[in-house]
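Colleague: Presented below are the structures under discussion, each in the form of structure tokens.
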Structure I
Amino acid sequence: MNGSLSLLWFDDPLPMQTEDRVPPLSIAVIDIGTNTVLLLIAGVEAGGTLTTAVYEQRTPRLGRGVDAGGRLHPESMERAVQAVEEFRRIIARRRRDAVAVFGTSAVRDAQNRDELASLMLARTGFPLEVLSGNDEALWTYRGAISGVPGIAAATVIDIGGGSTEITSGTGRRVTSSASLNIGSVRLTERLLLHDPPLRRETDDARSTIRRALCSAAAAPGSLLVAVAGTATTLALLAQKRPEFSIEAVSGYVLPLHTVSELRASLERRSSRAIRGMAPYMEGRHDIITAGALILEEAMVHFGFERVLVSERGVRYGVALREAERVRGRAPEQGKTDQ
């Protein structure tokens, strides 16, 4: 498929079963986002530890034009369904205890999302769940902290194509969450109209981001954790990595001054020049500047001098949710203490 990128495959993904403990569940999750469609197959231990088995990404840009027109384009839907069909074949070759397929911002906002759901069910056999903004924030938080052992308080930021989720909590308890209508695709299509963007366009984008951030909160004294493609791409650029490496991004710390330097460098480049920087820029080259602006403004707004990058996000949280369901425990809902 055009623009596809195979990220990671482990040959022996699940922990070995021993006689004195419950074997892990094998959970498959397909995350249909505004820019990407992602597959995760993970082994989930009874205590909630996740081990990545399969991690794949495709970039069909489902949300192209949704912000302006309010509808998913037929060609974009076709590309997304083709990605899910490919992932279904991968899932079929492996043991699985549960499969979840869900859509986020672009699907949530589209007037014709039922059309996508019908097409998905007919072609793949998978029902399409549409996550609410609150549930997306909750499961992004749960997924992110699953990769940070012993964390006390965290603020998790997930910069997507259509929206940005900011969720704070202590341990597994969420204390506040917000789903903001600022995403890398949405901002690019709405405000960054030249390539590279004009100064007045980036100034307008900053103003839009700052207004949106006023409705979110960060936990005092918390660790800032950033998930999803903007953060992992910036981590790779900071290390001058020529290829994607999950080990290179997991737990990498980006100082605010580095985020600002990368953002300034990207702002000066055309999308074509950005695409030529590294293979992993494909499918993100024309929206990474907007994503970097969102991350930088969030760090400044909340007073964070550094951010911990994680490859884990909402799909890891949904894998935990499905494991809880299989084991007969009621999953949490997208509510907070506020």
Structure II
Amino acid sequence: MRITTLSGGVGGARFIRGLRRHLDRLPGGPGDHEVTVIGNTGDDITLWGLRVCPDLDTLLYTLGGGIHEGQGWGRAEESHRIQAELAAYGAKPQWFGLGDLDLATHIVRSQWLGQGLTLSEVTARLASRWGLPDQGLTLLPMSDDPVETHVVVDDPEADGGQRAIHFQEWWVRMQASVPASRFVAVGMDRATAAPGVLEAIRTADVVILPPSNPVVSLGIILGVPGVRDALRGTAAPVVGVSPLVGGAPVRGHADACLSAIGVEATAGAVGDLFADFLDGWLVDPGDAPPGSAAGSSRTPGGLRLTAWDRPLLMPDVASATELAGAAYDLALSLRPT
């Protein structure tokens, strides 16, 4: 089986780790299933001259066994001596924390990019260091071209009463507390899908959208030319897992992102963002319409909803494995006989 996933950071990484565990338990054992992960690079930012790819790094560390489990991002057993020294020099910004082990990733990535390697080639080298190929995992950036998500916010002192800031400043420093007027994917007009991305979607046996931010993670990946068309055209069933539980994100600020694009923070409304290519949408039992039987309810856009028999939560690897298994089984049930 060839499974392709589109993923943001923490939620997607935990889900895919669970998916890998689920697949390894199936008849045939490890190695009989290949998982390709298409990672969001719209969160990427350059800090202190280094190229930082937060979602790709979270995927690498989580799938490679080096993640800080409590945070869901960054390295385990991390130290911050370099960050402290930068602060002593007055170097800014200080609102984006990078640990010493994490900095090694950004240093080598920036060095290889400077030597002329593409982001795909660099990511493949990093994935080998973390043992992803040995697990049957392939990590692809959505594009080799730089794309950065910016957020337009109101500012009475700026020309036109608005200004654009990098997504990371809005997300990390401001904690999405300032209402966003809109999101702009800078560089998307010049971007193309990275090698292997469209093929991974078109030739997949199953495509899964893990519970990632629908606007600034999945939405950015879908903005890469050709990706959405490939999802519409693939013969594989495409299923997604709602990132909302009871109308609220499990983590992060997805509700603030949905508000900015005028979409209600409900599982059905979020599913309808992808209704042109989704075959199934796994939702929390509390988010299914009252009285509807599992699999029989529909969103206003006509998307089939399937309620899981427990909350869509992943507090540990075991629960992530069960959730990923439910999404995988839903996809298999939608395959043509």
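Colleague: If you rank structures I, II by distance in nm of label points 7 Å out along Cα→Cβ at positions 164 and 196, which sits at the top with the largest value?
Modeller: II
Colleague: Then there is this: For which of I, II does helix-only ellipticity at 222 nm (-39500 (n - 2.57) for each DSSP H run of 4 or more, over all residues; to 500), calculated from the coordinates, equal -9500?
Modeller: Attributed to the structure labelled II.
Colleague: Still on this structure: Work out percent of Cα pairs over 22 Å apart, for residues 44-147 alone for each of structures I, II, then name the structure with the largest result.
Modeller: Top value of percent of Cα pairs over 22 Å apart, for residues 44-147 alone, among I, II, belongs to structure I.
Colleague: If you don't mind, there's one more thing I want to ask. Out of I, II, which one gives 20.8 for mean count of other Cβ atoms within 10 Å over residues 60-67 as computed from the coordinates?
Modeller: II
Colleague: Tell me which of I, II gives 0.70 when you compute FRET efficiency 1/(1 + (r/R0)^6) of positions 36 and 188 (r between Cβ atoms, R0 = 25 Å, to 0.05).
Modeller: Only structure II yields this read-out.
Every read-out reported here was derived from the displayed coordinates using simple, explicitly stated rules and does not represent laboratory data. None of these values were measured; they are calculated from a predicted model. Cβ atoms are built from the backbone, for glycine too; each structure is taken alone.
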